[in-house]
Structure I
Amino acid sequence: MMWPWLVGALSAGATILVFDGSPFKPTPMSLWEMCDQEGVTAFGTSAKYLGSLEQAHIVPSAFPFYNLADLFQTYHLPYQNYA
């Protein structure tokens, strides 16, 4: 599913950042810190990942995102803290 998004972003002249591995290693905030350091403006993820954050009592909105403008997720979000 992600391939068309990646190709579309590249064809529009965007730069993409792809993360491979556990987003909870070395710390649960590592992925969010990397996004902030790299100036990510649009973040796409799965509902499962956001649900796992909530179960771990991690609230990404508490992180000072300076560039993040959009958060995209797959399927539906069964949790309420990310609205």
Structure II
Amino acid sequence: MPSGPHCVQGVEQGSDTTKKYALRDSVGSHIPYKAARAYLDIPHTEGVLLRANILRIFEIMKNHLQKNVQLVQLMSSDADQV
């Protein structure tokens, strides 16, 4: 899931993979709004439309949550460990 850096008391936390792929604005910015907007506005190329992909992921998550699947179950992954 695309997200900004996760910081606790000004120190970035998370796995190396999470840190590598965090959406970031300019150096020193703690709020990744411009980066998130740019991610969603990337033009459709080579069959990939990131905006449509992320909206589909959210739709699927919403459907699971409405069926009482726990969020931690949906979001838990060992993908960072690979």
The value 20 for relative contact order in percent (Cα under 8 Å, 6 or more apart), derived from one of I, II, belongs to structure II
When I, II are compared on distance in nm of label points 7 Å out along Cα→Cβ at positions 15 and 63, the highest value belongs to II
P(r) over Cα pairs in 10 Å bins from 0, in percent, calculated, reads 15, 37, 40, 9, 0; among I, II the input was structure II
Note: helix-only ellipticity at 222 nm (-39500 (n - 2.57) for each DSSP H run of 4 or more, over all residues; to 500) at -13000, derived from one of structures I, II, originates from structure II
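Throughout, read-outs are computed from the coordinates displayed, never taken from laboratory work. Bear in mind the structure is a predicted one, so any value in this text is a computation, not a measurement. Cβ atoms are built from the backbone, for glycine too; each structure is taken alone.
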